[in-house]
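Listed after this line are the structures, all set down as structure tokens.
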Structure 1
Amino acid sequence: MMNLFFENTFTHPSTRILSSISSRLEGKRIVLGITGSVAAFLAPQLARELIRRGATVIPVMTEAALTMIGKDLMWWATGVEPITRVTGKLEHIAFAGVMNRPVDLMLIFPATTNTVAKLAAGVADTPVTLIASSLQGAGVPIQVMAVAHEDLINADAIQEAIMKLKKRGIKFIEPVREEGKVKVPPIEEVVFDVVSMLTPKIMEGYHAIITGGPTHEQIDNVRFITNAASGKSAIALAIEAKLHGAKVSLILGPTRQLVPRILNPIYVESAAEMKEKVLEALNSEEHPIVILSAAVADFRPAKQFKGKTKSDRELDIHLVPTEKISDSVKPKRGDSILIVYKAEWGVSRQELIRRAREKMEKTNADLVIANDLSKEGAGFGTDTNQVLMIRPDGKVREITGLKTTIAYEIMQHLIRKYILKR
């Protein structure tokens, strides 16, 4: 990674994590303003997560921030020497694009109530407030993560300052309120807000209805039939749709995955409940995009026993097929875009494609994502996958990598093929 103003004579170790998760922020330069809150200890972690998504992070620190975390820590985290005072290099106007291309975003993380009040009043007596004022004047997007005790945040003057800044177009990241404090949410959610700010909302007016995880089909009140699906692909797809501006209904079977609060998932147990929620979501006015990535149970017990069945004898269970959700989507909403997942075990590529095409014809799907669960790194619960993206025109594309990367590629295909051409 390059120092902001001169070329390093060595490669900084931070380059080893550059774009290691995704390249979503590749080429983006983000000014990270750090002020004197105890939450400053999270700034190195946030900076690293942004770098892992391809960004160049430029730290700017107030004197108060330096009492919380050291300058060298942020230098280590980013590979860029932190700015602790504005110098003859004219950093405040350089970032605004007077002498070169402007930065893409400034994120003030964390922002004290003192900093919020200064921004609203136009006081520019720290490197953070001076650079923020210059960038606002140049039209560069600014995000603020304000944290403090609730009594400070709730003070009339601070609330008025926040409202004033919002009217000026400055975006505030939603905090977590607990223990009488306004705190930083999970870092992944802050990263989401940053990426969202820099992602065009191409999918506004669309409703992404996404299923994920397994289903539970009850044998009795204690036991059930299920599988090892985790819901990771569905969560990744939902995040991508949300980033691009779609309304999202994430319908999840029982899963232990942590789901970002911005997705507000709908939890279900059985295949019948999942189908009911999908069809219910199809009633919305927005243009539906239905992505059926859940590993819905193919069979359920014909009869559910009451209570807890005794284990001291044999038990015969008669299984009957569950109703296929994919068969109901197009008859319900013929204008929907339908993507179905097709999982097989230990089949050849040719056979996998053949079965996927059968599924496509039967459901009138617009895209089938097929994979072989027997392959290493492609089964349930993994962070990676190997899939074939099969189109109605006969084209097949293989995508291998993180499920987040695959979700991005699927969403990009949908945007190019269906949304941009509308």
Structure 2
Amino acid sequence: MNWDQVFATRAGRMKASEIRELLKLLDQPDIISFAGGIPDARLFPAEAFGAAYAEVLSGPDAVPALQYSVSEGYRPLRDWLVGHMARLGVTCSANNVFIVSGSQQGLDYLGKLFLSPGDTALVTFPAYMGALGAFNAYEPAYDRLDPRSNREVESYRDKAAATGGRVKFAYCVPDFSNPTGETLSRADREAILDLTEALDIPVIEDAAYQALRFDGDNVPSILALDLQRHNGDIDAVRTVYCGSFSKTLSPGLRLGWIVAGKDLIRKLVLAKQAADLHTSTINQAVMAKVATRLFDAQVDTIRAAYRHRRDRMLAALDRHMPKGVQWTRPEGGMFVWVTLPEGMDGADLLAKSLQSQRVAFVPGRAFHADGSGANTLRLSYSCASDEMIDEGIARLGRLIEGEMAGV
């Protein structure tokens, strides 16, 4: 069977995730990995989850937890999220909350709902590669979203028309972005709202790292700012807020959520009914109990751990990186973004690093929708010990210094 002859055209845009491939290196004990942007499993509240599963399966919730459920999501979990969003300045009801099997599924659904082949998605350069992977299946074109220097509105429309479609949405990670670790200011967020209002398109706010602030002042979410523009009417906003439990409580349960106006939620429900009917009922029931009991305490624990590792990595970069190399100084999250001198290539550097230094990271080109960014790379400190950070950055610094001498 020649499978290529029957694949849809969109299959050609499905590429292996560089991060997923690099995660395989974690099984090699001599590799110092700054590659996978994953939470530290040692910090998961495993005992609390174990107790919650036992409680759910031994009580009156056992039968409904093992049964099919509604596509919108488990009501007690949605009710908890209503309260959680209220603490973030977002007033909504359970009817505005939709549970997905990880926020990655939410991005896939949004791409499916919004994008026809040739339509344009506005994304930052660089952007979260998982979002690009989700959107790629629906055959879009990409244009640059830069709130500090957005172009005239008509230029976006004209460029989209040239590819045979329309501008359909803007996508960003405003807090401690994957991959750069940077945070958009309030002015940047307002600029995104101004642009999307002028284009009359939604803005997808990927808030996967929102809870992981170590320093600085909290910045209102784009959704909260949008609500202020619409007198608190959640059904009048254009922002689609994507949240996740993966970076705070556990990625293994595959639970995320979307908050948006009811008109969009109804369409998302239809997409889920056609895809997997509903997210795991038992996992939702367990998450509702664990989130209710210890969400804030768990966030405090991981913030302290990741803050320490962030500080350790920044100090190591200060000590070991040669002049001409630049990096971000994130106020939270899991990532530092490194910019190498022009002419260097992150993918080539990775190959040499794995061979001679046994240090892994993610080359930056994969985060750029247009294939640019060759001289960039992403470092993650979330799972690294002090010794790994000190030794790994020292090795990487020596390698880069040697490569710079040969450029």
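Overview of results
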quantity: Given -13500 for helix-only ellipticity at 222 nm (-39500 (n - 2.57) for each DSSP H run of 4 or more, over all residues; to 500), calculated: source structure among 1, 2; calculated: 2
quantity: Value 23, calculated as relative contact order in percent (Cα under 8 Å, 6 or more apart), assigned to which of 1, 2; calculated: 2
quantity: Answer label among 1, 2 for the case where P(r) over Cα pairs in 10 Å bins from 0, in percent, for residues 133-316 alone, calculated from the coordinates, equals 8, 26, 25, 20, 12, 6, 2, 0; calculated: 1
quantity: Given 3.5 for distance in nm of label points 7 Å out along Cα→Cβ at positions 109 and 253, calculated: source structure among 1, 2; calculated: 1
quantity: Structure from which 46, 27, 20 was derived, Cα extents along the principal axes in Å, for residues 205-308 alone, options 1, 2; calculated: 1
quantity: Winner on Kirkwood radius over Cα pairs in Å, for residues 29-84 alone once structures 1, 2 are ranked, highest first; calculated: 2
quantity: Among 1, 2, which structure scores highest (criterion: volume of the Cα convex hull per residue in Å³); calculated: 1
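Since every read-out is calculated from the coordinates, none of them should be taken as a lab result. Source: prediction; values computed, not measured. Cβ atoms are built from the backbone, for glycine too; each structure is taken alone.
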